[in-house]
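Just below sit the structures, each encoded as structure tokens.
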Structure P
Amino acid sequence: MSALALPLTDTLGRPLRELRISVTDRCNFRCPYCMPAEVFGPNYPYLPRHAQLHFDEIVRLARLFLGQGVRKIRLTGGEPLLRPQLETLIAQLALLRTPEGQAVELTLTTNGTLLARKAAALRKAGLQRLTVSLDALDDAIFTRMNGVGFAVSEVLAGLTAAQAAGFTGTKVNMVVQRGVNEQDVLAMAQHFRGTGITLRLIEYMDVGQSNGWHMAAVVPNSELIARLQAVLPLVPLAPHHPGETAQRWGWANAQGQHDPTQGEIGLISSVTQAFCHTCNRARLAADGQVFTCLFASQGYDLRALLRGGADDTTLNEAIAQLWQGRHDRYSALRTPSASVRGPAVYPLHRIEMGYIGG
């Protein structure tokens, strides 16, 4: 393989910095915006075990991605805590180092229902940070949204266990839908204020083909922050780093300045304020397909290369060619016509979120 300038950049000059790894396409939730029960029913053809990447295959690819510029790895699903012995994979990934000798930033996204029993083991294995999905504090709303009757208390117990295990910087993701859970945004903000947990409000996105998305169900984050500021003291904060997906708002003190002890909230506005121009993430599905966009219509099969005996040079070249040819900017293309009510029309086919993770 010829020498490459690192990190790799795509056709729009965006570097490769983050790898999201889906370890399973299964989930114990049936959220209508992600894996609706009418589509993902008892007979849904999930990946058989032999089709999923083995832990050694995941670790090998992660090591190669680090060599190409990746500095952060996020484990996702489906629900990643459904993958047996996930702690073993985390321990192996935690040993990886960048070419400069630095440890990789290792995070995980979960719905939190298995977190109470697994948090300590995840932390011991080397997981650094958690993001937990929670769409409402109201049990009636939450059980309706998760589709299977899980109570809010189970997720909150997971968050408590995570803090007891030593996790800091935990984030809670809330997907906001008009007429569904928007009325619970204020309660969520008040609940997590000052807890050390950052609430992030996410605009309802047209991921996949199954969720019946339409623009009328999107609550723009500009509307949400106006609602919150009318009741709660918030001030805008600068981003932590380039490519950060969330706009940061800090809880303010009586002098109108950010009070770090009260924390902050984040707003992810991928529908109304697309941030494609800074997207630096590749996604590795549980079966070894690599996707260069959350809204992709197809992936690139690295599993076939792995199991066909490809050496590291061949795999590195495949990764480099894929990223250097990348031109995805779905949300930016969708945004100019986002005011039109109705389903998104580009591309015609999109991979489901439960398959490649959020």
Structure Q
Amino acid sequence: MSLESKKKILILATTASMIAQFNMHNIQILKKLGFEVHVGTNFKKPGTIPNNLSKNLVATLNKMNVPYHQIDFPRGIGTHKINRKVLKQVCTVIKNYGISGIHAHSPLGGIIGRRAAHKMKIKILYTAHGFQFFKGGPIRDWLIFFPVEWFYARWTDALITINQDDYQASRFLPVSRRYYIPGVGINFDNTVSTFRKKQLRDQTRKKLSVKSDEYLLISVGELSKRKNHETVLRAIARLNNTKIKYVIAGIGKEKDRLIKLISELGLQKQVLLLGYLEDLDGLYYAADLNVFVSKREGLGLGGLDGVVHGVYMIGNANTGMKDYILNNDIGLLVKSPTDSNELAQKIQLAMNSKRKAKLNKQIQKFSQKNVDKLMTNIYKKEFFSYE
């Protein structure tokens, strides 16, 4: 691809956290393929990362020579007025910089991206990080979100799904092409020695004031209703075991409500909110169990990342987590993520067995190397063939 014919691809997402956590490899892949990559997102309201990491992302994009554009995406679905403003911003970027294709992420990013691509007559790829409607999900979500996704699927050149349920559901959407990739890629780093793992475990547990005979539960994720930390707290209260300690790594608007609930349940000495952590290795090695029972989740990176670190987990059977929690050697699945009694029983079962996650060859498909290979082929097929 010559400089004169170099195509310009815009990676579009509602929050800077979606870029930082899920798209840095995609940017690198596109650049290696010879594309000029632009990023459009909300850097001012970065989502699940703190503002200082949003600034770090900007610095990283500068070093990579990747132009970036502030797009004033709201959280949630927004309003007609705000979304019209956002659509105008995206169309302006497309026009001013000669963008020839978009790779959009997140529900609203997918809608705005597809409207802009349709209006400006350019190529659009959309990665669904978990449909708003899903098997076993509320009927209300199917009635509201499936028709919306069906409508915008007509303007989708290629749909990328990251779990098997969404891929099967995509057969009912009028998209031109559909792909399945196993998540966004996990680093299977086996270079950490057993000694180092134990050292990190001991250091982290000491820092968290967790004794050797205490059982440490962790959750990694945004403090939001969707991540469902409330049910975990209620399950711990049901177990009434002071040997259980629980820490949550993440930031979000539910923080004050969770602090109040912790107090109401009398769990102040058992539960700790850690805020956002950049390095999770120590936490994973310190943990005895990863509890990740989000109400809705495309795949559940916080769960899969823990599994790769050897942490046994409890997940939600109605999400993409069942793609990697294939048996009881890896983890347990709850049928109802808001049922604190069922979750308490699963936690007790995990405590009794004291298991570690045992990886098998099927898990290898989630590796960064495999996902990058699949994304490279998708980009080649979709963006090189488009004229």
Structure R
Amino acid sequence: MIKKVVLSVLVIALLVACSSSDDSSGSTNDDFNRQAMLTNWADHIIIPAFQDLSSDLSSLTSQKDTFLTTPNQTNLDLLRTAWLEAYKTWQFVEMFNIGKAEEINYTFQMNIYPTNVSDIQNNIISGTYDLANVNNNDAVGFPAVDYMLYGIADSDIDILNAYTTVSNFEANKTYLSDLVNQMQALTTTVLNDWTTSYRDSFVNSTANTATSATNKLTNDFIFYYEKGLRANKFGIPAGVFSSTPLSDKVEAFYNKEVSKDLALVALQAVQDFFNGKAYQSSASDESFASYLEYLNTIKDGEDLSTLINNQLNTARTKIQVLNTNFSQQVETDNTKMLEAYDELQRAVVLLKVDMIQAMNISVDFVDADGD
């Protein structure tokens, strides 16, 4: 009988010790104001970014119409500028694959690269295509427009001929027009959903469950950082997941000069969101960073939020020394590309392991790239 009592006391003591340990890590007794964070995300970051993208795509549509009416070098240059501005803004919304965006496979119809030239040309030749079909995911969006503005011919003179004098120039014009119009329509659909019904359901989804807004968007954020930024922009072209580097798999391959710019914008978008910084503003509010500070999350004797920001800053310094053309960087000095990837990878552990453990959130996606 005495042994049973002693054993019971030991079990209770062990449970209390485990509970105490969990509390110190910030994973239980969590009264952080998730609704304030969700409200900041929706009202000051997500919706304003989608509104800006919609505005940029309206400008792109207008410039596209002008160019197709009068295909000359000046209008081509203006169209290219509008494409790049919208592409940069896109970097701020790509991580938000939630709600209507998830429902309509928005991301897959806006930025799958490398684009499939064979599919594009087959669509142009046939004249009959469904751009929303999953089989056309790699023949639409920003990468497809990149090809139509920079890669459809070898020089600007020949690109202009592709819209004026070649035998199928009308079909080329129609396809370019359809691409841009679809991007605008998809973005309008997502934005309208946010500004009508979805915003309220999002900010009121405050529970800590697999389907709650915080948990889903946290997973989307980490998935985007790990796949969309780290792997797609750096790891795949650098050959991290293949036997050799793949220099043709960079973002904006046909433009040749903006893959670094897009990557830096994407990293800034990630860091701003982590810190709860309002879109195109210096103001900030509740965020992952403040959540971790509330939980008093310490790793290696330092605040986890500080460690994450420092690591993202370190990755940025590695990216800043790269060639503006990532394809050329891979071909001439891939070591620097790999170094940038490695620094981005170090933040994956901080986000995907330390951060979500502190917030008591489970990963809901499968890591498929072997890291």
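Coordinate-derived values only; no laboratory data. The model shown is predicted, which means the values in this text are computed figures rather than measured ones. Cβ atoms are built from the backbone, for glycine too; each structure is taken alone.
Computed values, structure above
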| item | result |
| --- | --- |
| Structure (P, Q, R) behind the derived value -18000 of helix-only ellipticity at 222 nm (-39500 (n - 2.57) for each DSSP H run of 4 or more, over all residues; to 500) | R |
| Structure responsible for 21.0, with Kirkwood radius over Cα pairs in Å calculated and labels P, Q, R on offer | P |
| With FRET efficiency 1/(1 + (r/R0)^6) of positions 166 and 182 (r between Cβ atoms, R0 = 25 Å, to 0.05) derived as 1.00, matching label from P, Q, R | Q |
